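Taken together, the values in this text are just the output of simple stated rules run on the coordinates, not laboratory data. Everything numeric in this text was worked out from a predicted model, so none of it was measured. Cβ atoms are built from the backbone, for glycine too; each structure is taken alone.
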Structure P
Amino acid sequence: MTDAPVMLCAGEALTDMIDQGEERWVSRVGGSTWNVARALAALGEPAAFAGAISRDRFGDALWAASEAVGLDTRLLQRVDRAPLLAIVEKSEPPRYFFIGENSADLHFDPEALPQGWSGALRWAHFGGISLAREPLAATLVALAGQLKAQGVAISYDPNYRNLMTAAYAPTLERMAGLADVIKVSDDDLRGLFPGMEVDAALQRLRAFNPGAYCLLTRGGQGASLFRGAQRVDARAPQVAVVDTVGAGDASVAGLLHSLARHPGRPLQSHLHAALAAGSAACQQAGATPPQPPAMDRLFEQLEGEAQ
């Protein structure tokens, strides 16, 4: 496979069906790992998404949106199965459910990927509901282990959803243990570790892999980045927020972009890159990838304020 991707995101690409009231619904392309892939491509990374989508109009929209940002589609499989749908009944606070029994995403087949597809990989990102839906979950956990053994750095964002019951705990521990980067929000921690305070839940999560970078986001309150005994904190830059859909996914992409392009940066600057990407995404409607000029401007602002 010539000109193979350097960054990979593997998991689910889906369609959000959003209630507009009065029995009106609007569809939007989405999926946490797919959002990260698009954001990486928009930031100029040679990125691919590995997953399976349907052959209907919903799959067509996902394919077109992938191409629109320059995402490598050679690892994106199309199968004759129904689409995966997220039915969003309410946005704030979120209330939703998924329709996808035996849907396209579950039929992703790594054995069908082109020869040599992973030869140039340096980073691979996993997470979202794909790791809570069998048989896809087992396929992706195995793939993450294989890539880690190959020397590929692993990124993991559990992105808690109500599918992640107590049965998800072994996957959480396994993926966190493999990961070089773990991204989690305060809401994720409350869902993953019910009944625990956020700080205690974070300690539990980091104990699975103390040496990994760990990005903790708190929405408009800012974020913290940990590595070993190091910790840095920063507030999110002030922006005109259109909506926050996809902001967490963009922050993962911003951090991975920074680590890949500027590995020698101090921890604080990597955190600023994550916040800049997440905040840039908030300036647009829907899970739209952050625009590089906006991210660069916000990054320079955060760097200047820290001096």
Structure Q
Amino acid sequence: MGQVLKKCPVPIVGLMLGLAATGNLVQSYGEVYRNIFGLVSAILLILMIAKMIKYPKGVAEAIDNPVVGSVFPTFSMAIMILSTYVKPYAPQFAFVVWIIGLAIHVILILWFTKKFVLNFKVKQVFPSWFIVYVGIVVASVTGPAYGMSTVGKLSFWFGFITYIILLPIVTYRVLKVKEMPEPTLPTLAIFAAPASLLLAGYMNSFQTKTMAIVWVLMVLSIFMYVVVIIKMFNLLKLKFYPSYSGFTFPLIISGIAMKLTNGFLNKSGQGIGFLQYLIKFQEVVGVIIVLYVLLRYVQFLLPEKAVVSDSAKISK
């Protein structure tokens, strides 16, 4: 177990977030499915906390990397989502956990801004920068469960404004500057996340909705999703990197956003027929990709443990 803990890469927090979100995506098919994904996510949370306790220097060195540092806030995003799993059984404890997740995310925003934004270098910009700033919109998705819609609204507007600022910068870096090292290429899938997360947050935190915002975010969400799905054909040909975790949450939150939007449009008498088919597609693809990335991580973490064990036996 010690070897697994030591080898466990910090970017696994992205998979932890993807699993927690997947539980919510499949909840309509039964609580048991939601709980299974939530349990696996919780196990990864415990694993990462244990790693931070046992190898604090290693984790600190890892997040000094602009890619890993910008992916790390998925840790606090996952905490906020996982708190909702606990809420039916221990509401007060769940609320405290949610507050902790939100506080950690705010701290990470301040830390990242000081370290990387104030010392701006365009080649240190990656799609994972969306996670840092737009990621706080998870508070918009989960906040209403705790009666924190006001915090959810503030988080939404912060994420919305920073998305508008970041989108041209990140797009310019990816399309014009290029020169992204191969291990960072899976982060391209993150392009599918911000608009969808904003859409989901808007659906949950705003009782009165402006249709222009709904339509803009929905069209942008679908467009980004299609672009990423097309790109995935090449990205999945890459050898395994810990950044594979970037494949998970973007595809899942796209499905959640469409589910919430479809429900809203149907209730308001503005339903769009094709959305139900798009949602089914997003559910199937999202779950398959999450399970695939989970399997690749298991394969990545376990073999060396076996080798170490065999070596230990031989040495004896």
### Message
When helix-only ellipticity at 222 nm (-39500 (n - 2.57) for each DSSP H run of 4 or more, over all residues; to 500) is computed for each of P, Q, which one produces -11000?
### Response
P
### Message
With mean count of other Cβ atoms within 10 Å over residues 56-63 as the yardstick, tell me which of P, Q scores highest.
### Response
P
### Query
If you work out FRET efficiency 1/(1 + (r/R0)^6) of positions 120 and 288 (r between Cβ atoms, R0 = 30 Å, to 0.05) for P, Q, which one comes out largest?
P
### Summary
Comparing relative contact order in percent (Cα under 8 Å, 6 or more apart) across structures P, Q, the largest value goes to Q
#### Entry: Winner on Cα Rg over 2.2 N^0.38 Å once structures P, Q are ranked, highest first
Q
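Looking at distance in nm of label points 7 Å out along Cα→Cβ at positions 136 and 168, point out which structure of P, Q has the largest value.
Q
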### Summary
If FRET efficiency 1/(1 + (r/R0)^6) of positions 8 and 272 (r between Cβ atoms, R0 = 25 Å, to 0.05) is calculated for P, Q, the one returning 0.05 is structure Q
